[in-house]
Structure P
Amino acid sequence: MGRRILVIEDNPDNRILITDVLTSLDYEVIVAVDGEEGVARAKSEKPDLILMDLSLPHMDGWAATRLLRSQPATKDVKIIALTAHAMVGDRERAIEAGCDDYVSKPLDVKELAGKLTQYLG
């Protein structure tokens, strides 16, 4: 199997779409439905990269990213924010929280594939 990507996304339709895209690109997909589960799965599953929705229940993506960055086991995992928050300043906020990059929804498959290649080789 290829590289492992943790998808932290609360919307079922988005999860299915992202999972289908990633598996078609030969990535192994791990799924979490909220920020708390995402942090726990990142620690237990040790993914190569995390796709982090920023609007999540229980713990939003900004808080989850900051928490992952503060912990030795997950501080170096690449995190790409995945969000419908395409407002001015949102990209900067995501980077400040610790995300390595940012992709806006609706998902542009070519853009996402390009960023995955950039970060995972």
Structure Q
Amino acid sequence: MGLFNYWAVIALMMIGFYTVIARNNLIKTMIGLGIFQVSVFMLYISMGKISGGTAPIRVQSVAGEAAVYSNPVPHVLILTAIVVGVATTALGLALIIRVRETYGSIEEDEILEMDQQP
């Protein structure tokens, strides 16, 4: 049961990757990218957590025992990545709106077909 988080990450990663590759709808592709992105976030957060670890605040240890700390760096990096991910998703959705206004469709194969016509 200790590796459940890694199996969840692998399952989400494959679902997102399949959605990006198998779908021609641009909105569904953005959803697949979001699922893939969440799986990467979960991977980094689960790697940064240590069982029995505390916040990395220096306190006096009891009876000379060494304190076990969780690494805060992965969590801080993921906060930054979430902000960048939200901005990227917003930009992608704005581009999809512009593509819909220009081509009248958000299906990739229809857009490519329209571009091929002279």
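Taken together, the values in this text are just the output of simple stated rules run on the coordinates, not laboratory data. Quick caveat: nothing in here was measured; it's all calculated off a predicted structure. Cβ atoms are built from the backbone, for glycine too; each structure is taken alone.
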task: Supply the structure label, taken from P, Q, corresponding to distance in nm of label points 7 Å out along Cα→Cβ at positions 3 and 27 with the calculated value 3.9.
output: Q
- line: distance in nm of label points 7 Å out along Cα→Cβ at positions 83 and 107: greatest across P, Q for structure Q
task: Assign the value 12.9, calculated as mean count of other Cβ atoms within 10 Å over residues 75-82, to the correct structure from P, Q.
output: Q
field: Parent structure of the calculated result 0.5, given that distance in nm of label points 7 Å out along Cα→Cβ at positions 19 and 35 is the read-out and P, Q the choices
entry: Q
field: For -13000 (helix-only ellipticity at 222 nm (-39500 (n - 2.57) for each DSSP H run of 4 or more, over all residues; to 500), calculated) the corresponding structure among P, Q
entry: P
query: With log10 I(q)/I(0) by the Debye sum over Cα atoms at q = 0.12, 0.15, 0.16, 0.23 Å⁻¹ derived from the coordinates and found to be -0.62, -0.80, -0.86, -1.23, which of P, Q does the value describe?
result: Q
field: Among P, Q, structure where FRET efficiency 1/(1 + (r/R0)^6) of positions 11 and 91 (r between Cβ atoms, R0 = 25 Å, to 0.05) as derived comes to 0.35
entry: Q
